[in-house]
Structure I
Amino acid sequence: MGRSYELEPEQEEFRKVVARFADTVIAPEAEAFNAQGRFPVEIVRQMAELGLFGLPFSAEYGGMDGDYLTFCLAIEEIGRVDQSLGITLEAAVGLGAAPIDEFGTEEQKRRWLPELLRGEKLAGFGLTETGGGSDVFGGTRTRAVQDGDEWVIDGGKQFITNAGTELTSLVTVTAFTGEQEMTAIIVPVDTPGVSVAPPYRKVGWHASDTRELTFDGVRVPIANTLGERGSGFRQFLKTLADGRIAISALAVGLIQGCVDECVRYAREREAFGRPIGDNQAIAFKIADMEVAAQTARQMYRYACWRKMEGLPCTREASIAKLYASEAAVTAAREATQVFGGMGFTTDTRVGRFYQDAKILEIGEGTSEVQRMLISRDLGL
């Protein structure tokens with residue numbers, strides 16, 4: 001990315017490839033699989049064939065040797081037509097494969113990463129617990145006790161993306177392994193004692209797989225410890241900070257989708273003898289959406305640039321996530337208003353965006369948490 005605001009030629013070409021895929025493969029089916037609440041495994045497999053799940057990883061482990069910005073571009077373009085598949089990609093890479101790539105041993109990487117990076121399997125990230133929410137450290141009740149060369153895990157996690165699909169292979173779980181000592185442990189979902197609950201009935205993201213997991217005397221080898229024992233808290237902070245950049249890209253996709261749909265509809269829909277886009281009340285709403293899309297896009301790309309340059313980016317990630325997610329909620333509300341009654345149906349993309357937008361202010365750290373992190377970084 002360098003110092004230019006322009007994408008590198010190969011980044012722009014790949015963005016166009018993903019955009020065409022989103023428009024021709026995902027968009028025609030999105031209303032149906034969201035209405036059915038069905039995880040569209042056939043489309044996920046096509047995403048894998050494009051190499052999307054291996055984008056920011058080394059070819060040594062089956063990745064595409066791409067960069068984090070290209071990964072975020074893919075999320076934005078998919079999120080522009082469907083948020084469920086956008087979060088499926090974001091979680092599989094940012095929460096599933098990335099912690100193993102960044103913190104795992106060489107043996108763990110060679111064992112788990114190839115099938116994840118090829119998109120043949122999906123991984124989840126078990127962090128949130130009932131009663132915990134944003135207070136991850138204070139709210140964690142899951143425990144792992146060492147018994148010989150095994151961990152014995154008891155507890156439960158909730159709101160886990162990609163936890164129960166037919167492609168799911170593992171989940172990385174945070175658990176207390178001692179007094180004030182949190183450790184991350186890789187748990188294959190077919191391990192005895194792992195129970196996968198039915199999918200949540202969610203307000204939005206209807207085609208994304210989100211479930212609760214429980215662990216009852218689950219035994220996994222000590223060798224499944226991700227990184228050093230006791231480093232789980234530090235690891236998840238880093239994982240979520242990076243993930244906020246990707247969530248920002250997902251939010252930008254939603255905003256851009258609102259712009260595109262509203263421009264089309266405002267030209268086609270007539271009232272009182274002229275297109276509704278001729279009315280400044282409508283045109284100005286759409287103009288404000290475009291301002292939000294352009295601003296949020298530059299913010300997440302700047303955070304990406306800092307991450308890729310090895311510069312601190314925690315504050316920039318929080319700023320990008322906070323602005324983009326709140327702007328997405330506003331854009332979805334205004335787009336629904338532009339569409340009027342049709343916007344209140346999930347036959348329309350903006351109606352589905354209205355359902356999907358709110359979670360962007362909650363997942364990967366709430367808006368309140370982002371404000372807390374930003375203010376702390378300012379010395380307050």
Structure II
Amino acid sequence: MSIALLGSTGSIGVNTLNIAREFGIEVELLVAGRNVSLLKRQIEEFKPALVAVADKESAESLGYPGVLWGEDGILEALERCKSDTVVNALVGFLGLKPTLKALELNKRVALANKESLVVAGKFVDISKIVPIDSEHFALWYILRSKGRPVKMTITASGGAFRDRPLHELKNVSVSEALDHPNWKMGKKITVDSATMMNKIFELLEARWLFGCENLEAVIETKSIVHAIVEFVDGSSLLHAAYTDMRLPIAYAVAEDVDRRVVPPIDFSSLGTLEFKKIDPLRYPVWEIKDTVLARPQLGVVANAANEVAVEAFLKEEIGFLKISETVIDMLRIYENIEIDSIEEVFEVDAMTREYAKSLLGK
């Protein structure tokens with residue numbers, strides 16, 4: 001078995017290579033951004049037939065024959081790749097075209113790029129998608145049991161400011177927003193966790209992946225329980241595991257998971273589990289949750305506005321609360337928009353980004 005890995009130098013990519021090493025999976029294609037030093041080490045170990053990077057400068061500094069670069073290079077690499085499984089761990093909207101290309105080539109996509117479904121779930125063949133996000137993996141894992149589900153709930157850590165007094169949120173710093181209480185992640189996803197935007201995106205993913213419209217999220221502060229499924233008989237099943245992305249990745253890429261991937265939970269030493277409602281006063285963007293789930297085409301607007309606002313926040317051009325305010329404002333502006341083709345997804349994305357930048361510029 002062989003795989004193509006997009007986003008090899010990020011945390012999901014590194015964990016995917018850990019699983020490939022453990023399960024003896026060949027890596028035919030490595031795609032990375034600009035972390036050339038780590039990519040060189042990955043190439044040396046896994047010896048992929050194909051490599052693609054973000055830009056020409058990175059390709060030249062890599063010093064590896066036949067390296068492709070840029071968006072076109074990634075798509076060409078997928079066309080030349082013979083592997084049936086593509087792990088898409090790219091971050092942001094730029095991961096959409098590779099998802100669409102892999103599906104067009106009839107490949108199975110192990111998807112960690114949530115934006116692909118957030119902005120274009122209507123146009124994605126879900127039958128060829130295997131979720132890697134821990135929450136969606138947990139839902140999939142539970143749904144293998146018998147019973148008719150009536151509600152799905154995913155959990156949230158609460159992010160960096162879950163216990164911060166509300167009056168302090170206006171003036172929090174970038175470094176404080178990136179100080180996640182449970183784990184270390186990339187900058188954007190850590191900020192999305194602090195605003196709760198990440199959880200809205202994950203609910204949208206779940207809507208497309210599982211066809212369920214009765215969706216909710218709650219805060220579980222220890223990040224041990226990842227999802228809950230309520231069944232028609234009134235019972236619920238919870239999926240619990242120590243947070244380790246190797247578990248969903250193993251099920252996504254290995255033909256048979258026949259060994260322990262993560263350590264089992266010692267419930268006797270765990271103590272109490274605490275579940276909390278998500279409060280819109282602390283997480284203002286949560287007020288758009290029901291609107292976006294009812295009209296999922298708005299996902300492309302929410303994602304574009306959020307990417308623009310988070311970038312501005314990380315550059316210290318706007319305050320933390322301005323991120324949610326920007327997303328909410330853009331959804332009000334485009335609340336009646338209809339998207340009927342994949343081409344319109346890209347048009348609306350570009351239009352939203354331009355408008356959001358103009359608003360923040362003022």
- Query: Quick one: helix-only ellipticity at 222 nm (-39500 (n - 2.57) for each DSSP H run of 4 or more, over all residues; to 500) came out at -13000 when computed from one of I, II, so which one is it?
  - Reply: II
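One of I, II was used to compute mean count of other Cβ atoms within 10 Å over residues 37-44, and the result was 18.1. Which label is that? Spell out each step's value before the answer.
Details: I: 18.1; II: 15.2.
Of the structures listed, the value fits I.
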- Task: For FRET efficiency 1/(1 + (r/R0)^6) of positions 141 and 341 (r between Cβ atoms, R0 = 41 Å, to 0.05), find whichever of I, II sits highest and give me its label.
- Result: II
- Can you spot which of I, II the value 24, 13, 10 was calculated from, given it is semi-axes √(5λ) of the Cα gyration tensor in Å, for residues 149-220 alone? I
- Message: Matching task: 11.5 is the computed value of mean projected area of the Cα convex hull in nm², for residues 13-212 alone. Pick the structure from I, II.
- Response: I
- Message: If Kirkwood radius over Cα pairs in Å, for residues 69-124 alone is calculated from each of I, II, which structure is the one that comes out at 11.2?
- Response: II
- Calculated from one of I, II, mean count of other Cβ atoms within 10 Å over residues 85-92 reads 23.9, and the structure in question is II
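Which of the displayed structures (I, II) returns the greatest value of Cα Rg over 2.2 N^0.38 Å, for residues 117-156 alone on calculation?
Working: I: 1.54; II: 1.30.
Evaluating Cα Rg over 2.2 N^0.38 Å, for residues 117-156 alone on every structure, the highest lands on I.
Out of I, II, which structure matches 24.2 when mean count of other Cβ atoms within 10 Å over residues 189-196 is calculated?
On the way: I: 14.8; II: 24.2.
The value was obtained from structure II.
Throughout, read-outs are computed from the coordinates displayed, never taken from laboratory work. Computed from a predicted structure; not experimentally measured. Cβ atoms are built from the backbone, for glycine too; each structure is taken alone.
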